[in-house]
Structure 1
Amino acid sequence: MSGETNRLIALAKEVQSAPDPRELDVMVSTGEQVTIALLSMALKELGLRARSYTGAQVRILTDSAHTRARIVSIDEARIRADLDAGQVVVVAGFQGVDEGGNITTLGRGGSDTTGVALAAALQADECQIYTDVDGVYTTDPRIVPEARRLATITFEEMLEMASLGSRVLQIRSVEFAGKYKVRLRVLSSFEDGGEGTLITFEDDGDMEQAIISGIAFNRDEAKITVLGVPDRPGIAYQILGPIGDAGVDVDMIVQNVGHDGLTDFSFTVHRNDYRKTLALLEPVVKHIQARGVVSGDRIAKVSVVGVGMRSHAGIASTMFRTLAEEGINIEMISTSEIKISVVIDEKYMELAVRVLHKAFNLESA
């Protein structure tokens, strides 16, 4: 069924240039409805008892934000009754219904989120997500062939990895699992056997405590610097307020030390929002009487992630020394308890990932 949602969206755009969100949800939810019926038929053909349910039939209740709804609650009574009766229950992912009975869809990663939500409602031992990889790796094996599959990783680490560019799981499903204490396991759809990667809690007895768990990267960023900004209270809000109001997410922010009452203010946005952000800044720069704007969309963010950083010193110095030895200039730095991110020139991204992976011995179990 790959590509079915894209086909339906294209069909909608042939009829209405900006498809109505409510009607679009009605339309794109049919792809999963076809899939669950076919899967239930296939299971019955194998001699199993199976029953399919749409999100509305299960009563996956969501808010009313069409095309990006969030799950509010699930009535699992019907599923429990079927399971107790020996049925295989096949539930449509990516969809639900709001208080008014309108069909809603959950947006990107919606099927993973549905699976996690069902596991939470049923108080399952773990939720298994089958995908196109056999687990979570220390970094992308296409860039570092020596990358190693992790047996376990914490929710905190997985959230950081997902937000920083790792595309194994959508961040919303990981957030949901962490909130409702659902252990997740990532497994391959194409290989039998294997233990995959268990995403669990830091105090779980099965956790291996590595200092660094992985290297994440993201090349979809752009950097913008407002030059000669008046160094006074409220100036950051004056710059970023209109950008946030326009629905643009700002990632890393750096404000230089002020000199002579002026400072430089730098931040990053998604590359898709680059031109839009520059346009939003034009009236702001005039209003605050800044000197101007310099920008570029050929940057990348590289991050080291690991809960072990809390109790081990020297991670930052190792990272910065390794990049310096390769002549890679760091343009911005951001840190949290369990991650260090740097912005560098995009052309050095793959080299940075490879040398950092080696510097932290991530190829060794």
Structure 2
Amino acid sequence: MPAIHQFSAGFSNGDAITNEVRVLRGVFQGWGYASDIFSELKRILPELRRETRDIATAAQAIGPEDVVLLHLSIGSPVNEVFRQLRCRKAILYHNITPPDYFRGFQEQIATQLAQGREQVKTLAGVAEVNLADSAFNADELRALGYGAVGVLPLVLDFARLRSGVSRARLEKFGDGLVNILFVGRGAPNKSLDDVLAAFYYFQKYVEPRSRLIHVGSYTGLETYQSLIQTRIHEWQLANVELTGTLPQAELNACYRCAQVFLSLSEHEGFCIPLIESMVHDVPVLAYAAGAVPETLDGAGVLIKEKRFDLIAEMLGRLARDQGLRSGVLAGQRARLARYEQRDLAAELRQQLAPLLKPVTGRG
């Protein structure tokens, strides 16, 4: 029986694509297929190398009847190995952030993103099945000549999102301050500097007894982190917590303690923390960029202009106005129910059906 393997540029804890790769491996194994994960060795955390295989071994390990699903998200040798393989192929596009966001902060990442955008073009026509995790991302592929592109939202492990909660974090952040939360990588496209600007108005004019919590890594983006820390100092902001990446139980506690989730990101291909906020019943206030309106699907509160004073006022209303808060949460619960009611594993199997049929006539 052929196998269904996955290619991912990297493999690390706390990474959204890694989390989905793990979920899909379980799905494929549940269908009865062998399923391995291949990544570039230097992008696999040492403690996770038992879970993955070096992409350099893929050509020898993968047969012509096997299926390979490429998670396309950045420039990587993995993409070129995928292009050259002789097997049955599918692409799941997670979007590639425009490199200009990283110019002046991390030129190496900017170069990888630029390379990735070029590789996306060269991969048009390579796979028999092309998927994207949002209509926003699918439109990008179609514009590059991919033809038919299916949309499959991220397959999430909701049991993990609802797992244990760190008591220590609950005690630390459940101290009566109004907690504004953002979860996501400390990257320029996430616009943490804008989040700080909105929080400045919120803390100064709306709710002095407040805290901003950012959960996310700045690894490789220390220059941008320095900018964030400089803004915190210059604006004399109190109670700003840059936690870095956290284990799931601690992240769950941050959501549990948050009054509002604030995203002012400029570029999102999906934005999983919006769904996570709904899981934890946290009202979402988000800038309508990229796939954010699609992911929210009528839930939360969308803004189309970055007026930081008005954003601060809305944060206050979402935190204090029980009528508004209840209405927003009701809309988010309905959106989450629609998401969870979909059998995404069955939808994926249907999308991959052309690749799962036996091949005849090969000599």
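Any read-out appearing in this document is the output of simple, stated calculations on the displayed coordinates, not a laboratory observation. All of these numbers come straight from a predicted model, not from anything done at the bench. Cβ atoms are built from the backbone, for glycine too; each structure is taken alone.
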**OP:** Could you tell me which structure in 1, 2 was used to calculate mean count of other Cβ atoms within 10 Å over residues 2-9 as 23.4?
**Re:** 2
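Taking 23.4, 79 as the value of Rg and Dmax of the Cα atoms in Å derived from one of the structures shown (1, 2), identify that structure. Numbers along the way, then the final one.
Values: 1: 23.4, 79; 2: 21.1, 75.
Computing Rg and Dmax of the Cα atoms in Å on every structure in 1, 2 gives 23.4, 79 only for 1.
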Subject >> Value 4.2, calculated as distance in nm of label points 7 Å out along Cα→Cβ at positions 146 and 170, assigned to which of 1, 2 >> reply: 2
Subject >> Comparison of 1, 2 - label where distance in nm of label points 7 Å out along Cα→Cβ at positions 162 and 178 is highest >> reply: 2
Original post:
Given a computed value of 5.2 for distance in nm of label points 7 Å out along Cα→Cβ at positions 42 and 282, which structure among 1, 2 does it belong to?
Top reply: 1
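Compute FRET efficiency 1/(1 + (r/R0)^6) of positions 250 and 346 (r between Cβ atoms, R0 = 25 Å, to 0.05) for each of 1, 2 and report the one that scores greatest. It would help to have the intermediate numbers written out before the result.
Details: 1: 0.85; 2: 0.15.
Comparing 1, 2 by FRET efficiency 1/(1 + (r/R0)^6) of positions 250 and 346 (r between Cβ atoms, R0 = 25 Å, to 0.05), the maximum is at 1.
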Original post:
Given that helix-only ellipticity at 222 nm (-39500 (n - 2.57) for each DSSP H run of 4 or more, over all residues; to 500), derived from a single structure, equals -10500, which label among 1, 2 identifies that structure?
Top reply: 1
Subject >> Which entry (1, 2) yields the derived value 1.74 for Cα Rg over 2.2 N^0.38 Å, for residues 130-193 alone >> reply: 2
